[in-house]
1. Match the computed value 5.4 of distance in nm of label points 7 Å out along Cα→Cβ at positions 3 and 99 to one of the structures 1, 2, and report its label.
2. Given -0.88 as the derived value for log10 I(q)/I(0) by the Debye sum over Cα atoms at q = 0.17 Å⁻¹, which of the supplied structures 1, 2 does it correspond to?
3. Comparing distance in nm of label points 7 Å out along Cα→Cβ at positions 11 and 27 across 1, 2, which is largest?
4. As an exercise: relative contact order in percent (Cα under 8 Å, 6 or more apart), calculated from one structure in 1, 2, equals 16. Which structure is it?
5. Can you spot which of 1, 2 the value -31500 was calculated from, given it is helix-only ellipticity at 222 nm (-39500 (n - 2.57) for each DSSP H run of 4 or more, over all residues; to 500)?
6. Which of the displayed structures (1, 2) returns the greatest value of FRET efficiency 1/(1 + (r/R0)^6) of positions 19 and 107 (r between Cβ atoms, R0 = 30 Å, to 0.05) on calculation?
Structure 1
Amino acid sequence: MSIELKIFLLALLLVQLYLIIRDTRKKHLTIKYTSLWVFLILIMAVVVMFPGLVFKLSELAGFEKTSNMIFLLGFFFLFYLSFILTTIISKQNEKINLLIEEVSMLKERVKSDEKKRG
């Protein structure tokens with residue numbers, strides 16, 4: 001890998017890191033999810049700096065081609081991310097249902113209070 005390509009890739013990672021930190025400061029991302037992305041960026045930076053490490057790992061794991069290992073790891077990462085998002089959506093749906101029930105009860109209480117007064 002040429003030094004120019006390494007510098008370019010590291011610059012892209014720094015831009016991504018900046019965007020993640022900016023979104024965290026603007027409260028678009030929580031620290032919990034920011035840490036996952038920062039960890040991923042650090043791993044990618046290590047891979048950019050030491051590409052031979054990936055070749056050694058894929059050889060040790062028994063992959064014929066390094067790209068196969070990278071695609072498999074990417075697939076597992078996306079699978080894990082989908083699981084996390086599904087979990088978050090499920091929790092949010094439960095909270096929404098609870099809020100709907102509470103608002104409905106409050107509306108009924110307000111209606112009954114209005115009937116008592118009126």
Structure 2
Amino acid sequence: MNTPKIFESEYRFCLVLWENEPINSTELVRLCKEQLEWSKATTYTVIRRLAERGILKNENAVVSSLVSKEEVQVAELDELMKNRFEGSMPAFLAAFTRQQKLSEKQLKEIMRIIEEE
């Protein structure tokens with residue numbers, strides 16, 4: 001299954017949802033007002049749109065995700081790699097490490113992950 005595209009404001013909403021799910025829609029509206037400064041109408045519009053796209057479900061006023069945070073992150077990275085780095089992991093890593101000074105611990109963790117794959 002392809003993970004549906006989630007735009008930036010939707011992602012911020014999903015962060016609230018993932019942290020609190022399953023959650024009553026009224027409570028989700030309250031959290032979105034506090035954390036995102038969204039109106040009730042905006043929150044319900046986003047819930048409806050994400051439900052239509054298969055990203056979450058809203059049954060009996062209880063909202064829960066159908067797509068995990070990890071799935072969304074992987075899909076975003078795949079898109080970035082494909083569109084900006086011609087699908088090349090070495091090109092991506094070279095660009096990333098030019099801008100980010102990695103600690104020895106981080107380098108070891110990256111190597112461990114690569115070796116496990």
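1. Going label by label, the one that fits is 1.
2. Here the read-out was taken from 2.
3. The structure with the largest value is 1.
4. The read-out was computed on structure 1.
5. Comparing all candidates, it corresponds to 1.
6. Structure 2 comes out on top.
Laboratory data are not the source of any read-out in this text; all were calculated from the coordinates shown. Computed from a predicted structure; not experimentally measured. Cβ atoms are built from the backbone, for glycine too; each structure is taken alone.
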